[in-house]
Structure P
Amino acid sequence: MRFLPTEEQRSFARSLDAMLTAARTPATIRAWAAGDPAPGRALWSRLAEAGVFALAVPEPYEGVGPLPVELATAFVELGRHGVPGPVVETVAVAALLSDLARSGEPGPAKRLLPGIASGGTLATLACGYACPPHDALDADVADLVVVVAGDELRIAAGHGPVHPSADPVRRLARPLPEGGELLAAGPAVVGAAEQAVSWAMLATAAQALGVGLTLLDRTVAYARQRTQFGTAIGSFQAVKHRLADTLLALEFARPLVFGAALTFGSADLAAAKVAAGEAAYTAARTALQVHGAVGYTEELDLSLWLRKARPLRDAWGTPSWCRAQVLHGS
């Protein structure tokens, strides 16, 4: 049996790579961090046209999914290019509403999923499984802020003050605890929330893998160009070892991510999340060490990816929580 992406999946990844390369995402990332979401929303529309968000939406609600392998393929590219916004959270909301519909509550899905699939609705999610547990990413920009509190699912009436994380692109806000429209309540909400977390873990793992790949690519390129004592620093044994260790970590994480997309088992998803998150963080540390002081400068595009590694490692399941899930499921 060959566990390799199909030609169609590879073509999908290449098309997203070409589109995002042409979009020059560093400028979009900086605008989003500065509070200007317009370029990001324009890019969001292009991603929707390419079918990225429809991958998590079932066909009865104007999607093409659920297709977890294709979604993982897409999110690796989103991570490689540093696409800003609540992309993971939008997928999680789509998964939550889809599972709720399968449990006999189709009303919210019929109303909200078509907008998510088409890219017209930027959605974000706050629930007890997230890290931090009660905050929502980009609640100030999102068109739809969904909150899971116990066995209740609501649309938030608003949100509190926005505060940054380690990555200035990832702005967090706490939805208001009271008010808002009640979408559903009962045991079905709990099961749907667990399904949403599973999709969020997969998308975050794939995104972290993409971030790590970009950090490694940029660091290798720098090591070939930067000279010291008349020779490229990439020829130094210590630098070679750091780069090789980073590559091994990323290549070890890649099959775990796509294996988890195939099986969608809780232990597999947790293993993929912790492996990809740790590999991206290793890539960030290597990038800083090889670049030296210049790696800390905000003017260097590298910083846009450096700041993503740590938050993605902890989002939707910290390493310790994921390891506990793996042990529990083994």
Structure Q
Amino acid sequence: MRFIPTEEQRCFARSLDALLTAAGTPSVVRSWSAGDHAAGRALWSRIAEAGVFALAVPEAYAGVGPLPVELAMAFVELGRHAVPGPVVETVLAAALLSDVPEQAGRLLPGLSSGKTVATVGAPYALDGDAADVVLALRGLQVWMAPGCRPGTRMSLDPARRLATPLPGGELLIAAAPAKALVWARLATAAQVLGVGLALLDRTVAYVKQRVQFGVSIGLFQAVRHRLADTKIALEFARPLVFGAALSMTPADVAAAKVAAGEAAYAAARTALQLHGAIGYTAEYDLSLWLAKARVLCTAWGTPAVCRDVVLSGGRSRP
């Protein structure tokens, strides 16, 4: 099994990184957190034009997928740049609908093109106030909800606005395919890996600039050891994520999510401590990644649930 991406895959990741760098995502995230979705929807359209959502949509429905490896590479970049919005949930929606021709033909082309933003509630829907399509998981059934209740629940990440889907609606799927959750966990694992890599990069840059006792704190042995431990954890998680994208087995994806989530959370703790008091301030851009690292660890499967999946040989639960 090879974990080395092709040159075409590398070019795709580099082009997406350049697009997101030029977009200035921190300002987009802050607007999204305040309930202003205009900049976020514009960025969403550009991400869709780059082909990100089409990777989860079959060719029969205006997509180019399913291509899980390329999707994982794309979501690492989305995590690096702290892109807001229900990106994982849109992938999950595509996975839920792909095997239902009558619904796939109606909804998937819009998801692929970025014209439609989808979210999934189980039980809470991420960014339900910004979504065009709200799917609600009720037991094994998938319903298209008529919307979400006014108001949102608080999240550790201000850019992740949680809402409750309204009851009723249209029954789309009588029994949700189990593989859909695997896609959600893979995308989340890749996204949180990207968050951890961004936190490490920002921390390395900061310790080179901060001076104590007349020298850069990056020269202190304790700081170097802490950064090295963080780097090792992230680099050990990376092949698990891409290996899981190749196999797409529930156990492999669950193991990758645990490893990536724990590595990113360790990167967040390192970043917070080495930035000192400035790391605690919401005005400092680092906070945008710190918040995401924690919540993505538990999104679509807590570490305990994912470990159960691994130990049970792939049997899954939400």
Structure R
Amino acid sequence: MIKMLLDVKNLSIYYYTLAGTVKAVENVSFAIGKREWVSFVGESGSGKSTVAYAILNLVPSPGQIINGKIIFEDKNILELTNEELREIRGKEISMIFQDPMTSLDPLRKIGDQIAEVMIEHGIEKEEAYEKAKELLKKVNLPEDRISYYPHQLSGGQRQRVAIAIAMAFNPKLLIADEPTTALDVIVQDAIMDLIGTLKDEGTSIFFVTHDISLAAERSDKIAVMYAGKLVEFGRVEQILENPLHPYTQSLLASVPDLWSEKEIKAIPGYPPDLRNPPSGCRFHPRCPIFKEKPALKGICDVTEPKAIEIEKEHFVACHLHR
């Protein structure tokens, strides 16, 4: 059996709010191998970013990890002390946050923020600043940006700075939480190239996006999330050529194609309120197949489907494939 770099088992995360308990992630299991790019896709609120934060045990309050294991190189992240986590964060596992304008400190210069992670892990201050200049070059920014403040940079440049921070120690795992949000397609492509460079150098990638077409360009595997559940997981060619879950099929049908005359189909309805999710399969109120087949009533809307392996490395949680 191939040893995985990251192995997540039965992860469940709830947010305890005044309005009720939000079941943000339930019983999610997956694994990421060395030098593997795995993309998590799905609509906003599906639980993708919550899973990403959990890998570093950084789920924000009032969220709590109520069940599961997150095994990183034989260590359960959820059982580590704060000191042990500090040794891993930024060094072995790095993260690019969704909005660099809020993840970067507006009152500190870029050089200080890049050097900080290295100084925290024992590198001398002078050496850290020299390496910060090298990292800026690596992400195609001039050296003099070391003395700039975040507000003096464009959105794409700020995202490059965030990537430079993540690259400081050539991490074993990079978590990229929607790093191309609000960027134009040219800058988006450049950011994807930079993340691809890290993968080429040996880093595994956990990539979060709502755009399944963007995920398909670079990924080795795709995980499809819906309403806190992992509904399908497989190699990128399996997901694109043989999508099994109706939600995956709907996501792909909603992607425009300039080279064909296929009709773009929106997914009807809205994701459910996770304070009170639907019984059975959480997608059934929006599922076109459930609506078309009366025989599925009493099954899809009552019993929660379990994930099964249809072919090697291709898993789906859907009653159509029992």
Which entry (P, Q, R) yields the derived value 2.2 for distance in nm of label points 7 Å out along Cα→Cβ at positions 4 and 276: P
Computed 3.2 for distance in nm of label points 7 Å out along Cα→Cβ at positions 156 and 204 - originating structure among P, Q, R: R
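FYI, it's all coordinate maths here, none of it is from the lab. Values in this document were obtained by computation on a predicted structure and should not be read as measured data. Cβ atoms are built from the backbone, for glycine too; each structure is taken alone.
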